[in-house]
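Got some structures for you, see below.
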Structure P
Amino acid sequence: MSQEPSNAPEFSVSELSGAIKRRLEDDFGNVRVRGEMGRVTIARSGHVYVDLKDANAVLSAVMWKGVAAALRFRPEEGMEVIATGKISTFPGSSKYQLIIERLEPAGVGALLAQLEERRKRLAAEGLFDPARKQALPYLPEVIGVVSSPTGAVIKDILHRLSERFPVHVLLWPVLVQGDKAADQVARAIAGFNRLPADGAVPRPDVLIVARGGGSIEDLWAFNEEVVVRAAAASTIPLISAIGHETDTTLIDFASDRRAPTPTGAAEMAVPVRLELQERVNLTGARLSRAMVRGLERGRIELRAAAARLPRPDTLFNAARQRMDVLELRFGPSLRNLMSIKGHGLAAIGGRLRPQVLRQDITRKQALVGGLEQRLTAAFTRRTLSERDALTRAAQRLDVASQRLSAALSRHIDLKSRQLAGQASLLEALSYRSALARGFAVVRTEKGTVVRGKAEVRPDARLTLTFVDGEVKVRATDGPVQASLFD
């Protein structure tokens, strides 16, 4: 069968593909497409290939490396988005595709749904368990900060630390927004934890992960799973300070403490040095006064105990008196005896020869000498006995003095511990401790403390007292932004 001649021009495959490409790009040069993200592929070149779908169709799309790097969130399967770009073709497979020039979530609700699903999954793994949380050191020597090296956040933290208690600060600079921010933050947390305790770079005693405020997309890096797992695995106590007080990210659940602001994180990390010095000085003064009172009481008790002991001279008085009595008794008797013997000697002297007389005198002298020796020995023994008794009394006095000193030391130590306990209890019960944790005291214009919403009338002037000062506000019944998970 013969073929009818045709005047239709002939195109090569490339020419026809190019014509279709130009026609599509002219007719659909700027389109906005809403759909759910299906397959998401990130090539080694940095380009991102995705499928946009709805209930009836699938549209292939591609984001070039530069556009993907500027995203403020990570594209994930199941996320509903709005893509802006142009329709073009890929001649290599004869298929059309959307060249995405801008990609944004279809709404905050989609991000919140994704965030809630991730929060429940990580919570089921136990990453948010309160039992995992570590206590912050009371007085850290080194603080590690994971934040951007530029901007007001690191300046606010350093300024607040210098005001309260200057310590050594190590900054690990990271991006806090964008596609690469999450990996950099996670690596920074792990890097601080890998520092050896005795290395050239000091290991921090506490970490602060901080960023200023922003939208949910701006803060999305701190909702990434890699950041949450790095915070939960940190062996160094970690404080999260992301955004403002009303902003909540998943790292807040995994961290050991959440600060409402970066400045609040600095206040959590260190105490106020002047207040600490004042408290130490006050406690030291009270302890000194207690020690002085205890020592004075001990001196009084020691003097009272010493007053009840006999004086050394009184111990010898009785012995001296007994010696005097013996002397008074012995002296006259001896003289009477000598007188009697003298008369007898005189009576018989005439009958005795001088030699016999001398013998009798010698015998009497020997008798007197024996009596004198016995008296001297008795006096010596009595003196030694009284001296031993005095020595034993002095030893008992030394033992009593040592016991009194030991009891005084134990009493002072007990009172010191009780004083330290009372000081700790007073600090724990102080309402300023609650203020330091981020709470505030609300008062009316008359200074009355507000304890409930019913006590506040509309448009009332109120005073909010924080740990670092007061703020004047006006009550309103308008809407207040709540937490993501309230």
Structure Q
Amino acid sequence: MTPEEYLAHDATALAALVADGEVTAVELLDLARRRRDEVNPAINAVVVDLDGVADERAAGPLEGPFAGVPFLVKDLGQEYAGFPTSGGSRALAADVAGRHALVTQRFLDAGLVVFGKTNTPELGAKGVTEPELFGPARNPWDTTRTPGGSSGGSGAAVAAGIVPAAGANDGGGSVRIPAACNGLVGLKLSRGLTPYGPHTGEAMFGMVTQGVVSRTVRDSAGLLDAIVGSHPAEAYLGASHDVPFADRIRERPGRLRIGFTSSSAINDRPDPEAVAAVEGAARLLTELGHEVEEVSPPHDDEALARDFLTIWFAQLHGQVAEAKARLGASDSDFEADTLALAELGRAAGLLPMLRSMANVNDHVHKLAGFHEEYDLLLTPTLAKPPIPVDSTTTPPLLQRASRAIAKVRAGKALQASGVLDQLISQSLGWVPYTQLANLTGRPAISLPLHWTADGLPLGVQLVGALGTDGLLLQLAAQLEEAQPWAGRFPASPV
């Protein structure tokens, strides 16, 4: 197989070639690593090499629907036994996993050959991937731009052709944002479909789900089939899907009622390209026979953002405290932004977090009310095209101030300064649409239906009712057939 042929095949096709004996796992691994070595210096997507274990695995017998296909896991929440999972943080850089994460084990059980781990922001706490530990990941479509976050390394690696799909997870948009930035498919599953652990229980109180980013709908469907399902060690019985996603996408959905909007209280002026992306998707859906109309947002996204960040900061405080207690980490082992946000979570105390958790019920009911009338909600995934690398970097003076505030535990003063409003605008202003699905536990998918005049991808998002993951993939397959995207590759970023 030539490098050009490798790029032209998705994971499903590569697995079929291995099964038919037309190519070996060893050959595919060699092609994937050659592509990594060629493009990774420019995009910094793969930050940990697992070459030794990958060689051993590729040379041995492999079983599963994706036997022999090269793969990458995210360096956060997808632990690989015997190697550190840093989460993009110096504090965790030597934290060696004693066993595989459940999701990693399921990737391996599917026959995938994992040969590296991908870049992520510290503790997954940003919508860009620019950790101080590894340096920024870059978008293969334009290396001055972000590939998004927190699964930005995975998104960049797939878009650049290192692998046809890669592991990702999503706590506030971390599958869908990189998918939108890199021209990929990214589905955040319904709450409870994928396992978490065994290193930790449900992350972010169930707001985080495991998943993948891929170039094709059938790859997403097949790989998600491989990882969904409960585990005996979970706290409760998770949701299940009766018909495999790979089977569901062979059938087209019936006529759907879809409401679309690009409005946001957080960003009242989304970029014209984001508006064009949604309007273009609405036209395509109409042409395919669906009933599509513009609607008002079914929720107050500013209030939802406040609840989301309150919960996020509390969780971040817990993560920082846990690393200090378990590993002996100090403030100097964390980035200044992480310390400031964690201090906000600590200073807020328990009551605000409990209040925000209670507010989740209101957000769920508002979205459920919308879904009584419409099958799906269509929005931009991003409010603007992928932003420049370093454009959200905190200036050095403010970083020093953040460290001082964290050291003296002056979070109350930080709260009084109105910094939360600034964070909502700065951190979520370009990604105001994705947190809804996490907070409510609903499935949402980003699809690469739009490219800007400058040639940058800009995805659109579809949000479904609880348990409509299969429907979202069915519609995604219909859209992919009507407007194919898998053959589009960026020029070499080298």
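Bear in mind these aren't lab numbers, they're just calculated from the coordinates by the rules spelled out. Source: prediction; values computed, not measured. Cβ atoms are built from the backbone, for glycine too; each structure is taken alone.
Output the label of whichever structure in P, Q has the greatest value of distance in nm of label points 7 Å out along Cα→Cβ at positions 340 and 372. Mind dumping the intermediate values first?
On the way: P: 2.2; Q: 4.3.
Of structures P, Q, the maximum of distance in nm of label points 7 Å out along Cα→Cβ at positions 340 and 372 occurs in Q.
Determine which structure produced the value 22.3 for Kirkwood radius over Cα pairs in Å, calculated from the coordinates; the candidates are P, Q.
Q
When distance in nm of label points 7 Å out along Cα→Cβ at positions 12 and 388 is computed for each of P, Q, which one produces 13.7? Before the final figure, lay out the partial values.
Working: P: 13.7; Q: 4.1.
So the calculation was done on P.
Identify the structure, out of P, Q, from whose coordinates helix-only ellipticity at 222 nm (-39500 (n - 2.57) for each DSSP H run of 4 or more, over all residues; to 500) was calculated to give -13000.
Going through each structure in turn, the value belongs to Q.
Name the one structure among P, Q that distance in nm of label points 7 Å out along Cα→Cβ at positions 76 and 140 of 2.1 was derived from.
Label of the source structure: Q.
Here FRET efficiency 1/(1 + (r/R0)^6) of positions 188 and 380 (r between Cβ atoms, R0 = 25 Å, to 0.05) was calculated and came to 0.95; which of the structures P, Q was it taken from?
Matching structure: Q.
Thinking only about relative contact order in percent (Cα under 8 Å, 6 or more apart), which of P, Q has the largest value?
Between P, Q, the highest calculated value is found for Q.
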